[in-house]
Structure P
Amino acid sequence: MGAVAAVSVVCKTPRAGASKTRLQPLLGPDAAATLSACFISDVAAAVASLPAALGWKGYAIYAPAGSEAALRPLLPTDWGLVCREDADFGAVLFSSVAGFLADGHDCALVINSDSPTLPPRLISMAIEALRAPGDRLVLGPATDGGYYLVGLKRPHSRLFEAVRWSTPDVLPTSLERAAEICLPVRLLPAWYDIDDAETFGFLEAEIAGRPLPFAEPGLVGGPALHTRAFLARHAAAVRTGTGGG
């Protein structure tokens, strides 16, 4: 198929009571699920803004099976849907990357759905890095110790083995795994995930125009139109005491 990158967003189809559980005390279960849907749409929009000349195809890696009708409206209509259900998140990541590469994509990227303001330039940088000569791992470090993006041009299962997911150990462990197999690593500029009250505060500050303390100079977040609209509704509801977003 030539140089066509698989650019995928990994997500759980939003459902009240099961989405953004650490934000439910702040927002309530319904608004937390709505916010999760906004995040998915905004990250997908960041991917969709990539130049076609870059050569890429979009996918959603999702769960649970049977939720396609609820997920599809959050995504561009031409994206592929790939259901991956596994208790081990590492197995989800590896099987997805390996599947995309086996299908003929020249490289595969997996992006989380918790960074709605992710700058599209970071995704372009990842694709460009993967297309440089030689094998490598591309990681986008997240401020919580994990990563918001992983990219490969060959499947390396060791990178996803025995990782304590959703902990600050994710990025250091991934770097250790890459060193074990002598795989060069390209680190992108850091960005952040939103999954608790503190990082929700980062989001509110960024949307309000205040600088992010960890962002490299000149690195500006994406428009995140759905998330901005949610925050405007949420702020109005807080002011009037009418509830969530």
Structure Q
Amino acid sequence: MRQALIFAAGFGERMRPLTEHTPKPLLMAGGKPLIAWHLEKLAAAGVHYVVINTSHLAEQFPEVLGDGSRWGLRIRYAYEGTQPLETGGGMLHALPLLGSEPFLVINGDVWCDVDLAGLPLEPQGLAHLLMTGNPAHHPGGDFHLDAQGRLHADGQPKLTYAGIGVFRRQLLDGWRERVGDDGLAQPPRFKLRPLLDAAMARGELTGSFHAGAWTDVGTPQRLAELEQSLHP
């Protein structure tokens, strides 16, 4: 697995006013931009090529990150326009820049101490998602992980998707039928969840549990808490 996609296109509305002049993945945590933690981990895991989806304040990403050479990476930027395309539309938009092999996907606004090299190079099905314990702001979780490592939309207990996974491009096959009217916009703008639900129903979604540190940096308070944990 030598390629990755980082979602970094959102407006970061819940992070305002911090995101009025800085994209959320470029906010500082522990002395470096959030997204730099991902780039370091990707390089350490043997990834060489990274596509970064951008929209809000897109010009700042190449200004801060350059071509990725400082991490031993090659970075390409997939500009989505002035309106972010959501996770599904963003992945679809980035596919022409990604090869045929499975690729790592990371949400640019999470922080996690997982060793990315521990994720499977080849998902058994269409995707393998990293799951974590439910945070206080999302107590109901997302998916149930069974003893065989399969993910289900129903069942208890549920865990939270960490925003990190390994995907096959084939997950997007037939996306128009899955997302309905959300796929009518040009360019298409839709979430991944309907495609994940369809894959789960066919038993084609696996997962693993991460018991270490993880933060969804969705509010200024959570960013401050992360900063405190990195510099106690």
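Where a number appears in this text, it was derived from the coordinates with a stated rule and is not lab data. Keep in mind it's a predicted model, so treat the numbers as computed, not measured. Cβ atoms are built from the backbone, for glycine too; each structure is taken alone.
Work out which structure the value 20.2 belongs to, where mean count of other Cβ atoms within 10 Å over residues 57-64 was derived from one of P, Q. Considering all the candidates, the number was obtained from P.
Upon calculation of helix-only ellipticity at 222 nm (-39500 (n - 2.57) for each DSSP H run of 4 or more, over all residues; to 500) from the atomic coordinates, which of the structures P, Q produces -6000? Considering all the candidates, the number was obtained from Q.
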